[in-house]
Structure 1
Amino acid sequence: MVKNDGDCVVLNSEELTLPEKPYRLYRFLTELEDILETITDDCLRIQQIMPLVRKLLASSYWLQMEFSAPPTDPGWSVEFLYDEYEFPLTIQMVAWLPGNISPIHNHATWGIVAVVGGEEKNKFWRRVPTLEYPNRIECVGEKILVPGDIIGFTSDAIHCIEALGNEPVVTFNLYGVTTYHKRWEFDSVTHQAKNF
C-alpha cells in the first residue's frame with residue numbers, strides 16, 4: 001500500500017482459497033458496499049478489499065479479458081466495468097502500450113490496482129513544499145509490478161507508471177469517490193501542479 005508520504009508498505013495477505021462456487025461481480029460489489037458502510041479509514045478499507053479483488057480475479061477469468069486494445073494515440077484505453085450513479089466506487093480495466101509513461105499524479109481517492117497482464121513500473125513521490133515551490137515533489141522509490149501483484153493507494157499518494165516489456169500492461173482498477181478539485185498532475189522539474 002502506498003501512503004500519502006510515498007512510502008510503499010507491504011501488506012500481509014492470507015493464502016487465497018477459491019470458493020466452491022464462482023465469486024461473481026455482484027457478490028464482490030455487495031461485500032464492497034458492506035465494507036464501505038462500516039469502515040471509514042481508507043487504509044483499513046484497502047486492507048479489507050485487496051483479498052476480495054484477488055478472489056474476484058482468480059475466480060472470474062472473464063474479467064481479465066474485458067479490456068480494449070489501446071490505440072497508438074494516446075497509448076492507453078479505459079473500459080468501465082462498473083460505474084453506477086451515486087454508488088461510491090468505479091471499476092475499470094486499463095491497458096497501456098509498452099513504453100508509455102503516465103503523468104505524475106494523485107487520485108484524490110483511495111484506489112486499488114491489480115496487474116492482470118504485462119509489467120509496469122510505479123514510481124512513488126511525496127510532497128516537499130518550499131516557500132518558493134509549494135507543489136515541489138521528490139521521488140522516494142519505485143516498484144515493478146507483474147501479473148498477480150496488487151497495490152493500494154491512499155487519496156494523496158502520488159505516483160506515475162511506466163509500461164515495461166513488449167506487451168500491453170492490463171490492470172483492474174478500483175477507485176472510491178474522486179474529489180476532482182484535489183486531483184493533481186505534478187511536474188517534478190518546474191515544481192508546478194495543475195488539476196488532472
Structure 2
Amino acid sequence: MKKITCFVLLLAASLSTFAQTWKSDKAHSQLKFDITHMGISTISGEFKDFAATITASKADFSDAVFTLTAQTGSISTGVEMRDNHLKSPDFFDAATNTTLSFKSTSLTKTGEGKYKLTGDLTLHGVTKPVTLELWYRGTIENPMNKKPVAGFRATGTIKRSDFGIGGKFAPPMLSEEVAITADGEFGQ
C-alpha cells in the first residue's frame with residue numbers, strides 16, 4: 001500500500017510540472033495596429049474577433065508558446081467605408097483570407113519580464129517570421145473569481161509588402177511599416 005501511495009504522490013507531483021494553457025480574456029484584450037497615411041497622420045484600427053493562448057510550465061512564462069488567430073473580417077478603424085475597403089481584395093481580401101494567425105517559435109529573455117518573441121505570422125495567405133517585444137506584466141489573483149490572471153503586451157512592426165497587402169498604395173500614401181500592439185489578460 002505504501003508503494004502505491006508513494007507512486008500516486010510522485011505521479012501527482014510530476015503532473016503539476018506539465019504545461020498549463022492560458023486563454024485570452026476577450027473583454028480585457030486587444031489586437032491593434034497603426035499605419036501612417038500620406039506621411040502626416042496615423043490611422044489606428046483593431047481586430048475585434050480574435051483568440052490567443054499561451055502554453056507554459058514555468059511561472060515566469062520563459063518557456064511559453066503563444067498562438068493567436070484573428071478573423072480578418074472583424075477589422076475596425078471606426079470608419080465603415082474604410083473598413084469595407086480594408087476587407088476588399090485591395091488589402092486583406094477577407095472573403096478569401098478569413099484569418100490571420102501567429103505561432104511563436106522562440107522566446108528569449110532580455111530583462112526582468114522582457115522577452116524577444118519570434119514566430120510565424122500568416123497574413124493574407126503569406127507566412128513570414130516576425131520578432132516582437134514582449135512584456136510580461138505579471139500574474140495576480142483576479143479578485144472576482146479568485147483565479148490567476150497573467151498580463152502581456154507585445155509590440156512590433158511589420159512591412160505590409162512582405163504580406164502582399166495594399167500593393168496599389170505606395171508610400172507615402174500608406175506607410176510601408178505597420179505597428180502592431182497586442183495587449184492581453186490571460187486566465188486558466
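Rule-based calculations on the coordinates, nothing more; no lab input. For clarity, every value in this text was computed on a predicted model and none was experimentally measured.
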Q) Any idea which of 1, 2 comes out highest on relative contact order in percent (Cα under 8 Å, 6 or more apart)? A) 1
Q. If P(r) over Cα pairs in 10 Å bins from 0, in percent, for residues 54-117 alone is computed to be 20, 32, 20, 24, 3, which of 1, 2 is the source?
A. 2
Q: State the single structure among 1, 2 that was used to calculate helix-only ellipticity at 222 nm (-39500 (n - 2.57) for each DSSP H run of 4 or more, over all residues; to 500), giving -5500.
A: 1
Q. Taking P(r) over Cα pairs in 5 Å bins from 0, in percent from the coordinates of each of 1, 2, which one would give 1, 7, 15, 20, 21, 17, 11, 5, 2, 1, 0, 0?
A. 1
